[in-house]
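Trainee: Listed below are the structures to be examined.
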Structure 1
Amino acid sequence: MASVYRALDKRLQRQVAVKVLSPVAAHTPGLPERFLQEARLVASLRHPNIVTVYDYGEQGDHTYMVQELLAGPTLADQLKALAAQGQVFSREQVLAIMRQLTAALDAAHAAGIIHRDVKPSNAIWNERGELVLTDFGIAKNTQLPTEYTQAGMVIGTPDYISPEQARNLPLTPSSDLYSLGVVLFELLAGQTPFHSDTPLAAMLGHMQEAPPPLRPRRPDLPPAVERVVLQALAKDPAQRFRSGGAL
């Protein structure tokens, strides 16, 4: 849908990231409107763990938004590097990561915004050592009636999608918290609970299967930690944590 480039803001003399809508997306009904909505949604949020939008505009045939430049790596990059060494994050590292992501989601939810695509590749470290939630491209503002997603279309990433999102049901902030629960499982175990070779199989796992036991993979975890993960991954949204802070 879009490409991101490193650029220099010559007026302010600072490095920025420029997200440019692809030519195909620019001529696809609904996508330019969704791109503008993304810029407006993120611009309305002011939080150290949520990406900052500086500007939005059009230049010729190109539509773009200007964001803060995040040094990286992504959380997905770190997971991949650890897996290559046969390692996982320590409990202390996981706690620090979760504190930042839950704070970001609580801020978004307080503003009526559901991210709908919480996953490690959308969490990027900045140069100050803060983890920043990015890519609100399919986020929904629950305070607005307009929906730019095609009716009947399931959106999200199969490995991290909530059961209700996989069923294309109306979503609440609890859906994001489920996806964050999947991320939590992956941070502790080194893989997602329902990873599969096909997107459909992964989605069916989220809808129908119990999460695999966590402690056999991480014997160092107290039973209470596994209970937290299982509650975050409850199929019924009413049984999950009520907020990121509670998680």
Structure 2
Amino acid sequence: MPYDTSLPAPALRLLGTFRYEAPGGAVAVEAPGQRLLAFLALHRSVSRGVLAGTLWPDSGEGHAHGSLRTTLWRLRRGGRHVVDVRGEMLSLREEVTVDVHAFRRTALRVVGSDGDPGNDPGLGLLFAGDLLPGWDEEWAFLERERLRQLRLHALEALSARLIRCGRHALALDAALTCVGIEPLRESAHRAVVAVHLAEHNAVEAVRQYGAFRRLVRAELGVEPSARFRAMLPPGSAAGR
């Protein structure tokens, strides 16, 4: 069935929570269908055998393939014509937009370039939630961690770029978001301190360092790195 290009493109949202949006609005999808669509979104083109074995790992081969056929039928029955089936290979139809794909493009663009990010509309995706939180399948966990690390690096890079452009409030927001994602990540705290120092707020920089120092001492029994200590003003109490 060809897609009517006069309508808004169907969209699959995987960051924060699963959500399928058809031209008429959000559409409910049963759990097996959610897993199928999410896996295809993350892996592009997949064979029936890989899909059946991955999504129904505790079932025999015949039962797993039967579950796959049933799930595809239920998706089509509900008017969700989003899976392209070509022989043994399945993929999302090309008109379906996926927030994870846009997130990757934005994050790699931020990490790999310099200068003012401007008003890039994709930057909001860096502040979205994790990939499919609560899904405990191994394939979802591995991809969640990979995207989480990319997000952390992108937020730190974004903060540094915004500092150079004098956009300190936005730089601090990016850095603090990073700290919120991973409170024990030293580079995230260094990003916060860098913003404070760029604004000549030495007291706040020392306070942030001290909070991190107490945290890693209590949680890990270690000290901040020499690189972090060297960022502080000479003679500051927290740096000793």
Structure 3
Amino acid sequence: MQGLKRFYYNVPFSDELVLEGEVFNHLKNVLRCSAGEEIILYNDVNIARYRIDSLNKRRISAHFIEEKKQINPDYMLHVYLAVMKNRYMDNIIHKLGEIGITKLIPVYTENSTATVNNNTYLRYNDLLIKGALQAELDFLPALEKTVEIHQINPECDTNLLFAARRAEIKIPVVTSKSVSLFLGPEGGFAEKEIKFLSEKGFSIVSPLSSVLKAETAAVVFTGMVKILMENASV
């Protein structure tokens, strides 16, 4: 299934499938797909390969070729992401999906500058899924509802808080495949938040001597931890 165009289309897969809406528009008007081409579709449980039979002005008809269940990754990478301005959040979330996080939890902190309503949540979920599809992952990451910082309760074995010029620890030692990260926000964390997260079991790490923008740091540090996890011997 490698190399084929991938889309999220959350319907039960059947022998014959009609594609409409956003997926239809993207296939027909953006990618200019034609009959005979194969595509990969994801729903919330499975991944299926279909071949396009016909296209008209409103829909695409395709027939089923093969199907497999989404995998349960052999790692947990949870990201607590401080809520920032939408123009930053959208790019970060798409990139986190590409990197291969398994769960995203948006968090309100003292320096959060935006709110997450239902439409925003749906957009975040769409971006997270599209990032995972871009990376051809065999699973879809989960998006949790937004919480206040005092409500978080990390589930992973290793918990890391990235904060500029806050700690002597540079590159974290990652020997576990169960890691949670806390990233952001613009303007940094308040002292009471640092104290609270430390009490919750987060180790403070400062990998760089320079200060990165929050949206840059989120992608750089998550990617770094994912690489360390993939090379961890557990």
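Trainee: Which structure, out of 1, 2, 3, was helix-only ellipticity at 222 nm (-39500 (n - 2.57) for each DSSP H run of 4 or more, over all residues; to 500) derived from, given a value of -8500?
Mentor: Of the options listed, only 3 reproduces it.
Trainee: Of structures 1, 2, 3, which gives 44, 21, 12 when semi-axes √(5λ) of the Cα gyration tensor in Å is computed from the coordinates?
Mentor: The read-out comes from structure 2.
Values quoted throughout were computed directly from the atomic coordinates according to the rules given, and no laboratory measurement underlies them. Owing to the predicted nature of the structure, the values given are computational and were not obtained by experimental measurement.
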